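For reference, the structures are reproduced in the following blocks.
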Structure P
């Protein structure tokens with residue numbers, strides 16, 4: 001890994017360089033290596049295992065161990081949270097991310113992690129619901145509602161899609177109707193709801209804790 005910058009800024013702060021520099025000669029051999037990255041260094045936000053690998057090679061390797069979890073997001077307002085949810089979905093190596101509604105979504109928070117995921121677009125909730133039924137995937141909405149179950153009590157299906165709504169508005173009535181279950185995250189302060197991307201991260205973590213061997217406590 002690179003060394004921290006020896007010249008702090010005027011504010012007294014410094015930031016270590018991200019990633020690694022050019023690979024020493026001789027270069028390793030194999031189709032998964034990216035010659036350009038070997039030559040100039042790899043500053044991407046990837047784990048050390050994937051340093052200097054091509055994007056296609058990383059995706060192919062991740063495909064071998066994808067989880068059975070899907071993450072779906074209603075996209076009606078170009079919500080900034082969508083990118084953050086996608087980034088967390090990459091961290092859990094989900095089977096796919098589903099964008100429901102508008103095809104164009106706010107990628108800023110994803111930090112290009114969508115390159116390593118399967119991102120599927122569904123123009124409507126009805127079409128997403130039809131896909132889920134055909135794939136035998138249960139739709140679990142993360143939503144505060146009168147009939148929502150607490151995250152502390154809910155047992156997630158192993159093959160399921162967590163469906164998240166837009167910040168502020170939550171899930172649309174059509175999306176709620178498509179869910180086989182609704183789950184809410186217990187809260188103990190004064191705010192009515194937590195950030196949509198934070199809710200998604202908590203739900204993904206709990207799904208993994210319940211069934212992924214590497215997360216079983």
Structure Q
């Protein structure tokens with residue numbers, strides 16, 4: 001880890017591409033990449049594109065809670081058109097019918113458990129993917145700090161090509177390759193979740209996810225054990 005801390009952006013890119021090429025060789029079309037509309041998802045998509053000779057050759061999965069920001073939906077659809085990938089949108093319809101009002105204090109936890117985690121597991125089973133690529137990073141949350149590049153789950157493998165990226169590396173990468181990012185970041189957001197559970201964070205001295213729902217963040221270890229990112 002100490003050695004990684006001194007890596008240049010180019011070295012971080014090369015490691016990410018190495019992980020992705022290894023995953024593509026092993027899982028091929030039986031793998032998907034998760035896309036939330038956030039900055040980390042964007043970097044992952046671009047790395048997948050680079051690792052696949054200029055095109056995103058695997059499905060791109062968006063778990064739709066129905067309460068994402070309008071800017072996220074617009075951005076997702078625009079990027080799908082411009083980059084030409086296969087977008088798979090999945091909703092947990094049963095859970096949506098049981099969801100509390102968005103102003104209920106329990107909504108954010110319900111959303112994370114049922115509308116995100118349960119939906120994610122359902123999608124993986126439905127499409128029989130053997131692996132899922134995500135934009136998880138070591139420095140983003142303590143619960144993710146011990147993750148591995150290839151993380152076996154009961155029915156699939158999680159692939160984490162940018163574990164070693166820091167928040168500033170993500171933005172340096174986006175700037176370097178002039179990638180189109182969601183407009184919410186220009187409005188003070190640092191981490192994007194659903195509308196009821198996400199606020200702007202203007203103070204750069206606080207953790208990156210300080211604007212996310214505190215109940216969910218406090219239960220991150222348990223949520224990840226259930227299948228959350």
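Each value in this text was obtained by applying a stated rule to the coordinates, not by laboratory testing. These numbers come from a predicted model, not from an experiment. Cβ atoms are built from the backbone, for glycine too; each structure is taken alone.
Of note:
- Looking at distance in nm of label points 7 Å out along Cα→Cβ at positions 136 and 168 over structures P, Q, structure P comes out largest.
- Structure responsible for 11.2, with mean count of other Cβ atoms within 10 Å over residues 96-103 calculated and labels P, Q on offer: Q
- With helix-only ellipticity at 222 nm (-39500 (n - 2.57) for each DSSP H run of 4 or more, over all residues; to 500) derived as -11000, matching label from P, Q: Q
- At a computed 25, 21, 18 (semi-axes √(5λ) of the Cα gyration tensor in Å), which of P, Q: Q
- Computed over structures P, Q, relative contact order in percent (Cα under 8 Å, 6 or more apart) reaches its largest value in Q.
- Test item: Cα Rg over 2.2 N^0.38 Å, for residues 40-111 alone calculated as 1.35, pick one of P, Q: Q
- Entry that produces 3.2 once distance in nm of label points 7 Å out along Cα→Cβ at positions 56 and 72 is calculated, selected from P, Q: P
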